[in-house]
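These are the structures, in structure tokens.
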Structure P
Amino acid sequence: MSRTAALLLAAGQGRRMQAAVADKVLAPLAGRSVFAHSAAAFASSGVADFYVVVYRDTAQMIELSCYAPTPTHYVKGGRERQDSVANALAALPDDIDYVFIHDCARPLVRPEQLSALLKLVRRDGAVVLAHRIADTIKQLPAGIATAGPVRTHTLDRSRLWGMETPQVFARKLIAEAYAHVQRRGLSITDDVQAVEALGRPVTLLENLFPNPKLTTPDDLPQIEFLLTRASRPAD
């Protein structure tokens, strides 16, 4: 029987929070910490047999341990997100077949979405929670500043999707992808990009619910509102 692990990433420095909170994944929103919302969704869904929590420092690890599902292994984060993921992948037991990778600064993930992602990854080997882009997106020439007039290029928004987390993979695929990234010295901003570098396809699971990432102080009231609304019973 296949076994699944969830990598819960909590080691980010949160520089764009401008010290609005001491630690964004431990900030209290809608009655519990940001990290606890994600941890509770995973625990409720039952999709993972094993957890790896990626932490920043010992003090943070102690606080995270109050909310983490079990069984959990703790791994210290690296300099960049991709280093943290590589550290967590290296810590997985040999019997893990599928891997969820989740940025815990996204506390609005839902248990039913996690179940749907697990079903798809077993079929396709790689799947990501994603949303359609509603804005018109302009591309600028490389190396051009925006201080003055620039020639812009409009991208076809019908083909544009915003990547979210969780991103879920067959363990062998994501291990191969990260080994490739490390060998080539590539810089990536999400795990799908690592799989793209191998030329491998990824399934998109459209998310019809808000799943923003807590990034700046302005995100705090918005995400608290969304969490509070999501916790209310349906009429």
Structure Q
Amino acid sequence: MTLIRDMPAAERPRERLEKYGAETLGTHELVAILFRTGTHDRSVLDVAAAVVADAGGAAGLREKTLAELAEKNGVGKAKAATLLAAIELGKRALRDDRGAPRIASAGDVFLLLRDEFAPLRQETTVALYLDAKLRLLAQRTLFVGSLNQSLVHPREVFKYAVKYSAYQVILAHNHPSGDPAPSPQDLDVTTRFRAIGELLGIRLADHVVIAGDRYVSIGELQKKDVKP
């Protein structure tokens, strides 16, 4: 076990952050700074690395609950609360200073999610909840894994629409393969969810597939397939 106090000063997370900036640190090093201490037999870097690995990376940390984090060896409620508070603060810092973004097109969805999706190696489905003026009310990560009807349940999408009093919903997911072309499952899910939304009075405005620097609007594709 390597303790931080035994590391050369130039390699310690806090010192490196001060000298080079937070963006140069690994995710586990940022978490280690928040945790501050490890256990009697594990350094804080080891504890932080285990937490990040269990979450599947930085994006996965957002989906962890306080209880899930607190049960990890060397974490506990205080460290878990500190980490969740930092994640929430980061979200607000990115959004509040420019107000609620307006999502009026698939291009807006792409710009909002491109950087978030870029490092992901699994398909991840996000729902964007909008008001009547197309302003973003909330964003929720709902599913991780290949998009198919056995994994995607409308309850998970529309319960949040009700919670946020959303006027409409936009689904978006990534294709780590780099090809944004929708799969048959993508098309089927979109059609099914649109019909369910109509029954509930909540419009599914679009379903956008993002792959690197490209994207496809399934809504636009399906409009073109509708015969006059």
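Have a look at P, Q and say which one yields 11.8 for mean count of other Cβ atoms within 10 Å over residues 131-138, as calculated. Mind showing how you got there, number by number?
Numbers: P: 11.8; Q: 14.2.
Label of the originating structure: P.
Say we calculate distance in nm of label points 7 Å out along Cα→Cβ at positions 11 and 179 for every structure; which of P, Q gives the highest result? Let's see the in-between values first.
Values: P: 2.1; Q: 4.4.
Looking at the calculated values, the largest one is Q.
Using Rg and Dmax of the Cα atoms in Å as the calculated read-out, with 18.1, 59 as its value, let me know the right label among P, Q.
On the way: P: 18.1, 59; Q: 20.3, 73.
Computing Rg and Dmax of the Cα atoms in Å on every structure in P, Q gives 18.1, 59 only for P.
Just checking, which of P, Q has the largest value of relative contact order in percent (Cα under 8 Å, 6 or more apart)? Mind showing how you got there, number by number?
On the way: P: 24; Q: 13.
Sorting by relative contact order in percent (Cα under 8 Å, 6 or more apart) in descending order puts P first.
Thinking of P, Q, which structure, once helix-only ellipticity at 222 nm (-39500 (n - 2.57) for each DSSP H run of 4 or more, over all residues; to 500) is computed, gives back -10000?
Only structure P yields this read-out.
The numbers here are math on the coordinates, done by the rules we state, and not lab data. Model, not experiment: these values are computed from the prediction. Cβ atoms are built from the backbone, for glycine too; each structure is taken alone.
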